[in-house]
1. Consider the structures P, Q: one of them gives 4.6 for distance in nm of label points 7 Å out along Cα→Cβ at positions 96 and 184 as calculated from the coordinates. Say which.
2. Comparing structures P, Q by mean count of other Cβ atoms within 10 Å over residues 256-263, which one has the largest value?
3. Out of P, Q, which one gives 0.6 for distance in nm of label points 7 Å out along Cα→Cβ at positions 24 and 48 as computed from the coordinates?
4. Of structures P, Q, which gives 18 when relative contact order in percent (Cα under 8 Å, 6 or more apart) is computed from the coordinates?
5. Taking Rg/Rh (Cα atoms, Kirkwood Rh) from the coordinates of each of P, Q, which one would give 1.00?
Structure P
Amino acid sequence: MRKPLSVYFHIPFCTKKCYYCDFLSFPSMEREREQYMDALLREVISSPYRGEKYKVQTVFIGGGTPSVLHGKELKNILDGFKEAFPYMAYEDREWTIEVNPGSVTKKKLSDYRKMGINRLSIGLQSAIDEELKKLGRVHTKEDFLLTYRQAREEGFDNINIDLLSALPGQTLNSYKESLEFTAQLEPEHISSYSLIIEEGTLFHQWYQDGKGLPDEEVEREMYEYTKQYLKTKGYDRYEISNYAKKGKECRHNLVYWQRGEYLGFGLGSSSLMEETRFQNKTTMEQYKKDPGKKNNIKRLPLKEQIEETMFLGLRMEKGVSRKEFYERFSMDLKEIYENSLNKLEQGGFLEWRGETLVLTKRGIDVSNQVLAQFLFD
């Protein structure tokens, strides 16, 4: 029986670097994109995991802004991929591409459908033009609306919209406006992430002292309102920052959170295969020279497998099943973490729902501190 596999393609190019972005992405010239896509294709067709052992379940094309590519550039990669990995889940496929408003046309969207892509993740971030300017985004609310309408016209019936909260100058009311505008469009999936100020970004230079950003109380109110409001619109929170209509959870991301096997292609992309993590080269010259060469190859010891199972699994609404934990590790979750569980349960941060361990509302508010309790060292 072939093992299930999820595949990620990293397209590091964008029109302009947003002020808050710390992803491995950058503007580029046409020639550089061509060279990169040639290297990416070489990596795909030479992969040691190609062939009959795996059956591809999900594909995610991320970046950067993959929609800056010409349709032909993307088609060449996916054609080579289909040849190298001939076993695909076609009837129940989930092939996602990230797009930025204004960077796609009806022709591109139509081409995506022909390539087998059936899910879009559109980066709106805010429905307030002034907030978009502060983020360094190159689109407006109207650009987004045009992209969204065109996607529906081209038959996309599985769309995610990304939002950001706790932005510079953002108020609870302006965030509500963005969220309600998004929900009224009835996408199948909404992701709402709280802005994190990352080193190396312009935002880190401008806002590292926290001035100009909403305070923690307002940020918490934004989070609570998101869950409550989206619930009334038919969306369930299935992960700390992700909401979906029934049956429309992002299956690709669930693979990450449930520690399934995934293979990353492209600059800096990461993989988890047979309990071994590895990463591609992170500089363009190194990657183009030898796209198959891996960095940071590490066979995960048992304790790290357990740690990851806990702090990834507890991000999800379904939590961590004591039965499934035992089936995977032949150990009892309650015995391994007896002291941590007692402390966190008594503090009201965790609770058992039958034989499943989940974060409480209080635990979600301080999730990073709670999840750190499951590190052995």
Structure Q
Amino acid sequence: MSAPVTFRKTAETRHLAIAAARYLALGWTQRRIAVELHLNEPYVARLIAAAESWGYVSRLPTMLRHQINAEDWEAVQERYFRDLTFTPVLAGEVPAGIHFEALAVPGDYVTFLRGAADQIAHRLRHTGLLGTMWGRTVFLIAQHIQVLSDTLNRDLLRRIECIPLCGDPIFLMNQRRLEYSASWLAATLQKALAPNFRGSFPCLHGVPAYVSRAVRAASTGGRPAWRQLFEELPGYEMIFSSRSRLIAHVDSIITGAGIVVPGLETLEHATGDLIEERLQQEKDLTKEKLDQIIWGDIGGWLLEKPGLKPADKKLVDDLNRGWTGATLEHLSWVAKAAVPGQRVGVILVARGTPKAELILEIVRRGLVNTLLIDEELARCLKTMVQPAGRPGPKLGR
């Protein structure tokens, strides 16, 4: 196909321009886009220029989703990006009544983070109260949302309020990583999504994410003194303890998921920070033992493996009892209350095939509404749930 002298904004050219813009936002070169769309490079260059002039993409490049009508977006998704929609693969694993969608976000680590940030920012348009859990992937996504800030739909985001839902991992604070906290994440997202919001900001800085069994055992009185101390802090009281506690009004949560990595750790493959916090505080607890009894954590809450001995079940319960942030009950309630286009629910971002069993357990428990994963993890999950010989949706290119 040769490039026309001028572009008419027909459905076909709109869809091609949106597709080319999205590939560009994923880090593709114009040559690769041309091959994928069966076009020549000059025509693709014209499509990208048209996409910019029509407000579909910024020069970052970032997709300006709010500038694209829903019908065009869905048409492009169906025609060019259908293989990235992972919902049908896992739909049979989701409990009845839970709204659920899953997307495989393509690209290397940086491209994955940027793509996940774009997906999250777009979904938060109708959010009223957003809760953040600590996680390094969520931390990096928050930074990418900062970069995207000027491309977002300010009108639909202006009422969003962001609050932390867990305290600080003390071992990270001791490494002078003071920004590694859910409170920092909430403040950062607030500035990026709705910088003009002037409501109060309940902060959990200074509240440890976890209190060890030894400290709890030393607590005396009817109600544990350590818990009462936190409940008297203004931020903790506003979120978890007061009569009008904010946790009861949260309609969206952004979280990651952590696992135990018994062997050699790397930057992308390491024990989750909220699991490591337990290991740092519980001197008699080893990675090997913990790996035997839990799948991992979602937002700091440990998910136990089935068939545990009573002593091991008690250990998991004790390790969760010292958690000071949002509980499994809170996550479950937010997930059950999710409504498409109204309440986002729980957004979970995960990367890496070692997390496959944990992610599948989270899906089966109905604890996630929007799952954003990388392509390798998506393929791994597919092999776990797709019966042999039964065709399923294609992933990857």
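Throughout, read-outs are computed from the coordinates displayed, never taken from laboratory work. Since the model is a prediction, treat every value here as computed from it, not as a measurement. Cβ atoms are built from the backbone, for glycine too; each structure is taken alone.
1. Values: P: 2.6; Q: 4.6.
It traces back to Q.
2. Values: P: 18.2; Q: 20.9.
The maximum falls on structure Q.
3. On the way: P: 1.9; Q: 0.6.
Only one of P, Q returns 0.6 for distance in nm of label points 7 Å out along Cα→Cβ at positions 24 and 48, namely Q.
4. On the way: P: 15; Q: 18.
The read-out comes from structure Q.
5. Q
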